[in-house]
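No lab work stands behind these numbers, since they all come straight from the coordinates. A quick note: this is a predicted structure, and the numbers were derived from the prediction, not measured. Cβ atoms are built from the backbone, for glycine too; each structure is taken alone.
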Structure 1
Amino acid sequence: MPRVTVHLLRHGEVFNPDGVLYGRLPEFHLSERGRAMADMVAEHFGVLANDGAAPVYLVASPLTRAQETAQPTAAVLGLDIVTDPRIIEAENHFEGMKVNKAELLKPRHWRYFLNPLRPSWGEAYSGQAARMLEAARDARRRAFELGGDGASAIMVSHQLPIWSARRSAEGKRLWHDPRNRECTLASLTTLTFDGDDIVDVAYSEPAAALLPGAATTPGA
C-alpha cells in the first residue's frame with residue numbers, strides 16, 4: 001500500500017495580553033513570537049522541499065491563528081491554503097474567560113465538572129479525535145492524488161484536537177492530564193499512513209528555540 005505522511009501542525013503563539021481562554025473566538029492573531037514560529041516552520045518545510053520531500057497539500061483550521069501560521073509555509077511551498085472546519089479548536093464552556101481557581105469555584109460552573117473523562121465542560125475527546133482523523137485521512141488521499149507514494153500533507157490545527165487525534169491513533173485512552181500534553185506551540189505531530197491505516201506517529205518541534213518564555217494559555 002502507498003505510504004503518505006500527514007503533519008498535524010499546531011499554530012504559533014497568540015497575542016493574548018488578557019490571558020483568556022480564546023477557544024473559537026475570532027480575531028485572535030499571532031504574536032510577534034508566533035509569527036517568528038510560523039516562519040521557522042516554513043523554513044523547516046523548505047528544507048524538506050530542497051531534499052525532495054516537499055508537502056503537496058496544505059489545510060488549515062478556519063481560525064485566524066491557524067490561517068496566519070499556514071501562510072509562510074504556503075508561500076515557501078507555493079501551495080494554496082485549503083480551509084477545513086473539521087480541524088477547528090475544541091468547543092469549551094470557558095471560552096472567553098480567564099480560567100483560574102476563583103473562576104472555577106463559582107457555583108454556576110459546577111455542572112460542567114460532572115464528567116472530567118468526557119470532558120463535560122466541552123466537546124468530547126472522542127468527537128475531536130474522530131473529526132481530526134477523518135480530515136487527516138482525506139488529506140492523505142488528496143496528497144496521494146497530487147504526489148503519489150511518499151507524498152505528504154500539512155494540517156494546521158490546535159493543541160487539544162491534535163492531542164486527541166494522536167492518542168486515538170496510538171490506541172491510548174483519550175482522557176488525560178492537560179499538563180502532560182506533548183504538543184507545544186508550532187510543533188508537528190506526524191502521522192504515517194499505509195493506505196488508510198496509521199502505522200507510525202512521530203513528534204518534533206521545529207520552532208523549539210522560540211518556546212522559552214512563550215505564552216502557555218491554551219485555546220481549550
Structure 2
Amino acid sequence: MFDWREIDTVLLDMDGTLLDLHYDNHFWLTHLPRRYAEIRGIPLAEAETQLDTQIHSRRGTLEWYCLDFWSQELGMDVPALYRETADRIALRPQTEAFLGGLRKLKKEALLVTNAHPNGLDHKLEITGIDRWMDGIVSSHDLGHAKESGLFWHALQERQPFDPGRTLFVDDNQSVLAAARDYGIAHLLCIRQPDSQGPLREITDFPAIHQFDEIMEI
C-alpha cells in the first residue's frame with residue numbers, strides 16, 4: 001500500500017482508529033438518551049428525538065465533540081455521564097503491536113484527535129496509549145475540528161511535519177478529505193471503527209480492517 005521508507009511521521013486518530021468506537025457510539029446513541037430521559041422524566045423515544053436533532057445539527061464542528069458544550073446545552077454533567085460506561089473503553093485489535101512497530105521503525109507518532117480533553121485524559125489513563133506517542137494534540141487545543149482546513153495549518157505550527165512524508169490514519173472520511181486537501185500524501189481509513197458495527201466499504205481512500213495489513217505484527 002505504501003513504502004515505510006517514504007514516511008517520517010504518522011498521525012493517528014484515537015476513537016475508531018486506535019480505540020474501539022463502540023464506547024462512544026454506545027454513549028451518544030444509547031446511554032445518554034436513556035439518562036436524559038430519566039433526568040427529564042420524559043419517554044425514551046422523545047429523548048432520542050430531542051438529542052438527535054440537537055447533536056446532529058453540530059456535526060463536524062468543534063462543539064460536536066465538546067463535552068463542556070453539551071453539558072451547558074443539555075443542562076447535564078456530560079463528562080460525569082461519559083464515565084458511567086468507562087468499562088466499554090477498549091483498544092482496537094493489534095493497536096499496541098502496531099504502535100510498538102512504529103517505534104521500532106523510528107517513526108514519529110502523533111495522536112491527533114477531536115476528543116475533548118476531559119474524555120481524552122480519561123481514555124489515556126485507562127488505555128496507556130500515550131506512552132507510545134511523541135506528541136498528543138486535541139482539536140480543542142487548536143480551536144478547530146479536524147474537518148476544517150484551519151486545523152491542519154494550526155497543527156503544522158504546533159507540531160511541524162512534512163505533509164509529503166506523513167501518513168494519517170483515521171476512520172472519518174470527512175476528516176481524511178480535509179487532510180488530503182491540506183496536502184498529506186499518505187491517507188488510510190479504518191473499515192470497522194466500531195467492533196459492533198459493520199465492515200464498511202470505503203471507496204475514496206485506501207482502507208484497512210486491521211493493522212497487520214500494513215505492518216508485520
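Out of 1, 2, which structure matches 23, 11, 7 when semi-axes √(5λ) of the Cα gyration tensor in Å, for residues 134-173 alone is calculated? List each step's numbers first, then the result.
Working: 1: 23, 11, 7; 2: 15, 14, 10.
Structure 1 accounts for this read-out.
As an exercise: FRET efficiency 1/(1 + (r/R0)^6) of positions 62 and 182 (r between Cβ atoms, R0 = 30 Å, to 0.05), calculated from one structure in 1, 2, equals 0.95. Which structure is it?
Details: 1: 0.75; 2: 0.95.
It was calculated from structure 2.
Tell me which of 1, 2 gives 28 when you compute relative contact order in percent (Cα under 8 Å, 6 or more apart).
2
Mean count of other Cβ atoms within 10 Å over residues 46-53 was computed and gave 14.9; which structure, 1, 2, did it come from? It would help to have the intermediate numbers written out before the result.
Values: 1: 11.9; 2: 14.9.
Source structure for this number: 2.
Out of 1, 2, which structure matches 13.6 when mean count of other Cβ atoms within 10 Å over residues 54-61 is calculated? Display every interim value, and only then the final one.
Details: 1: 23.0; 2: 13.6.
Matching structure: 2.
Looking at FRET efficiency 1/(1 + (r/R0)^6) of positions 118 and 198 (r between Cβ atoms, R0 = 30 Å, to 0.05), point out which structure of 1, 2 has the largest value. Spell out each step's value before the answer.
Working: 1: 0.80; 2: 0.50.
Largest value of FRET efficiency 1/(1 + (r/R0)^6) of positions 118 and 198 (r between Cβ atoms, R0 = 30 Å, to 0.05): 1.
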